[in-house]
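Nothing in this text is a laboratory measurement; each read-out follows from the coordinates by a stated rule. Treat the numbers as computed from the prediction; the structure is a model and nothing was measured. Cβ atoms are built from the backbone, for glycine too; each structure is taken alone.
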Structure I
Amino acid sequence: MPTTNPIQILPIDSSDAALIQSAAKIHWGDVLIVVHGSLYYLDHLPGFKAVQDGTMQGLVTYQIGEGLCEIVSLDSFIPQQGIGRSLVNAVIEIARQAGCKKILLVTTNDNLDAMAFYQKLGFQMVWVEPDAVSRSREIKPSIPMFAENGLPIRDEITFELKI
């Protein structure tokens, strides 16, 4: 029976740009992300990748500034394997090293799995911005109106973890 090597969590670097662009287009529709009216290019942000047998299995990007860290994107390409948790833990560690007191992240009202996941990790819902996605669509019109689960995509929900 073949054995699989463990998943490694590694910092992303400039050599990962093409992989990040490809993953972003598959999972986000574009390398450009709009969150709370701010534009982010995922391939320009620091982050971590989950790698197994030379294949990227997950990705997290973040930014640090003014005593806090914001997770901009998180993707686990193999569900229920602890990849998302490991990636978030890597960001928590780097945020602590940078002196951050909290980590923020934003998801949308349709992303029920993400909301449950973040709460299980200890994040608390601290803000709901009604109809924020309509404003984001002015910047990035390709944001869909409805999610795969049929829910309208309209509100941004901010989660916070004090560290």
Structure II
Amino acid sequence: MSAKKVLLAQYDLHNVLYNNTTDQISDEESNSSVKAPMNSMKWIAGHLLICQGHLARIGGANVSIPWEDHFPAGPGAPKPAEGVKSEFPSLAQIRTKWNELHPVIRQGLENLPEEALATPIEAKHPISPFDNTLGGLWAFINHHQALHIGQMSVLRRGLNKEPMKFTAQ
């Protein structure tokens, strides 16, 4: 299996797991955290939506991702950055936008030529094992998505919900 197919398979799995972890979670539940300063499910779901923008850029997909200023990088409670003018979205709105963007971003990634993965990039990864190529960046973003989906899975169990499933529902 080619590197691109592996990365796409991970991307597809993350879509399933994102939806499974956010399934049957009310907006009120999505605002709670296990303990401060841990992030809430809504914040993590919104942060992952924003990170989809990086994957869209890798694949050349032209998408608009709202609420970028609501989910800045770094730990913290689910509160918008200072000066935010729009209303904080509900978990349902975040999930709907995720599912609207997924096929568009996936198509862009699928159309990316395999050899493009070896293209050097200027940005340094925050974690050193990844090389500074487009493929290395994609691999890092996939890992970032998996890390946060795992956190949402823990929050889900903390809300006394069924465990996350690994298959599409």
Structure III
Amino acid sequence: MENNDIINSTDQVKRVAIGADHGSYDSKEMLKTYLQTIGYIVVDAGTNNSTTKVDYPDFAVAVAKKVVTGECDRGIMLDAAGIGSSMVCNKVHGIRAALCWSTKTIINSRQHNCANVLTMGTSQHSSAELCSMAKLWLETRFEGGRHWARINKMMSVEKTGGYYGT
């Protein structure tokens, strides 16, 4: 993907994939409704209830695949802490997932790192905070410029199987 393709495909957000495990199902449903209310097309990658115990990696992969295939412009994955989901999403070729917990980490993940998946821990935030952070993340543009070299290095690690530099 060319540098401009990354900007074009990630800064014009219309379709957002969203997923969660059973513990974060209620937060996912609330966030899904909120995002639809403010104009996003939301593609639900599951889970579909809060009572059946499921494994977050299954839904993190589903969200990540919707982003890398182009079905969705960006993705949001929720679990209790957000850590595991971030780790899983980043195993999917082409994903730059960021676990964010504050306004500063949200902005940095987009402006400097061109994150295409946001993970958040629902046990860490209120519903209002989850909505506010998701909205800010979806609206924050990648700055490009000096950050391109770092993005290219980041993606080269993926291409070389982790062998980087000397």
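Worth a mention:
- Once FRET efficiency 1/(1 + (r/R0)^6) of positions 37 and 61 (r between Cβ atoms, R0 = 25 Å, to 0.05) is computed for every structure in I, II, III, the highest value turns out to be that of I.
- If P(r) over Cα pairs in 10 Å bins from 0, in percent is computed and equals 10, 38, 39, 11, 1, 0, the structure in I, II, III: I
- Source structure (of I, II, III) for helix-only ellipticity at 222 nm (-39500 (n - 2.57) for each DSSP H run of 4 or more, over all residues; to 500), computed value -8000: I
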